Structure 1
Amino acid sequence: MLAKAVRDANGRVLLAEGVALTSKYLNRLKQLGFDMLFIKDERFEDVDVKHAISDKTKEVAYQAVHGVTKALGNNSKTDIDTDSVRNAVSMIIEDLLCSCDVLNSLTDIHGYDEYTYHHSVNTTVLSLVLGMAKGYNQNKLLEMGMGVLLHDIGKTNVPKQIVNKKGSLSKEDFEEIKKHPSFGFDFVRRYRDFSINSAHVAYQHHEKWIGGGYPRGIKGNAIHEYGRIAAIADVYDALTSKRPYRDALEPNQAYEYVMAQSGFQFDPQIVRLFVKNIAAYPNGLGVLLSNGMRGNVIRQNPGLPNRPVVRVIYNGDRPLSKPIDIDLANHLNLVIVKVENF
């Protein structure tokens, strides 16, 4: 039985909370690219896997991105509703400021066809979490967030057959893809409601800390801080999203990739903020412990994102008569050895 509703990119409910899952429903959701659901389980009745932003905020944000994308279409001169972008980012900021548990609440579920909108919104949420950790005031959060929400808008100027290509990109295809930051920058800076700093998010989110990125190959502090933040958020969300041509990485795998790229692809200072503020193992995730016990993450330990609280329900393959909560912060001899959703 569904514990959380399944929604499409426009916020419409596909399956409501409380619906009994059938083979027909499951097969259709798989066809749409969904591979994760939240289900009711009496052993976890006291656990609430919250999201960083509300369903209403997600709906408003998706519609803002969809509206801009639709308005552009094949006509890059079309005016867009900049107020919708500002309002969406303001709502995301408000939700994050009111959230008591942002650390674990970034897990989301979506299908293939909704990737563009989910990616734009998720990257914005992640960037704003890092901006808050950096101490940005409301104005800076809004300025960065408006840029991040439209960071990939330049892809509307790239041929759709390249953007949506399921196989490997050819060298020529990749050269076309590399133009989208410049397209995005030119588009965003046309509007007075966006500052030039917002436009630089679109321009610089594919630049690398040590150079060699695109479109300009700049490096270090020559990359605007908003761009350095968005670069990490963009890659992390892309890695944890399922695509038609590859499976998603588990959150801990993407987390480790970001850490491994500190000082190379990413600004080390921003990576340190990422490590402290993003959970390696979000709530709800099934894990295998080094003692052979298996269960699900139920709570985070602030400052220790690699050592959450796990509710153990199996010892090997044997169900326990009663679940046991193990706080890895207090059991340093135990580690998570594998993500295992069962």
Structure 2
Amino acid sequence: MTLPVLICDDSSLARKQLARILPADWDIELHFAEHGQEALELIRAGKGALTFLDLNMPVMDGYETLEAIRRDDLQALVIVVSGDVQPEAKARVLKLGALDFIRKPTDADTVTLVLSNFGFFSASESREARGDRDTDIEVNQRDMYQEVANVAMGRAGELLARALNVFVELPIPTVNQIAASELHMVLSALDQAKSVSAVTQGFSGDGIHGEAMVIFNDASFRDMGRLLGNDPKDERYELEALLDVSNLLNGACLQGLGEQLHVRFNQAHPVILGRQVPVKQLLENAHNRWEQVLAIEIGYRLEGFAIEFDLLLLFPGTSLPLLEQQLAHLLEDV
């Protein structure tokens, strides 16, 4: 009997990647959704008996979707496929009723094994376990940047969560190709901050170069001191926290990005870019030498604390042709 299968992910690249690695001779009817609300509509219509579900999505995220499936007793078994690989993320989705958790990026062997474990597909009886399903999903360049940033963001979030013993709320990365003078406009997590502090690290690899910057809302430092067990009256902890968190996030995110693009990035020493200055002033002073930049912005928040900061990956226009070549190779693998 044909099984209705639903892939729910806001990334067209992720939907295409997963569809292509499903077992080729698996008898399924495949459907797609871009967010949880759309997924629920398809499940109610009988088109998602087995649903592959992302977590970080607009409109309705994966957690909310799982809650709705359980609350409304919908007929859907769910396997989460996400770049948010924090242990707590996995624990939460399993508690909400997900069958299993697969980390992005995944592969045909991993997916086939999970399907076999739950009796959806028997790899031993299959004549062709590896899939190559044709899909008409169009993948644009911006979506590709966003998805590779999403995976890299998840790696960094996991390290931060383990280091600080917190749950890190991960957003949907934003990607913009803009004038350097407009950088302050992309910082969604810090748009109301009166003053910020920042650390920047240059990076380069295979002809691609740029800067990784972590920008703290200065109002977060009191809770950061509480989290780290430091004396909030001692200003030295602010600098230590700024450098430690920046080094961890920048390194993990660049490693995750490089692994996907097959580029090994080397990082320069961290530099304090500014302390207690307005966002606009900070960025204008730092990047008036660049005309156009590709800006990937990730706004992190720590659950249970009034702590928020942005990770900003900046690529000047001269690096974009080489970046686009690496993205093209990534699409060839889909």
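FYI, it's all coordinate maths here, none of it is from the lab. Quantities reported herein were computed from a predicted structural model and do not represent experimental measurements. Cβ atoms are built from the backbone, for glycine too; each structure is taken alone.
Brief remarks on what is shown
- In this comparison of 1, 2, the computed figure 20.6 for mean count of other Cβ atoms within 10 Å over residues 34-41 is attributed to 2.
- A value of 0.55 for FRET efficiency 1/(1 + (r/R0)^6) of positions 26 and 138 (r between Cβ atoms, R0 = 25 Å, to 0.05), calculated from one of 1, 2, originates in structure 2.
- Which of 1, 2 leads on FRET efficiency 1/(1 + (r/R0)^6) of positions 122 and 210 (r between Cβ atoms, R0 = 30 Å, to 0.05), largest value: 1
- semi-axes √(5λ) of the Cα gyration tensor in Å from the coordinates reads 34, 23, 19; which among 1, 2: 1
- Structures 1, 2, by relative contact order in percent (Cα under 8 Å, 6 or more apart): label with the highest value: 2
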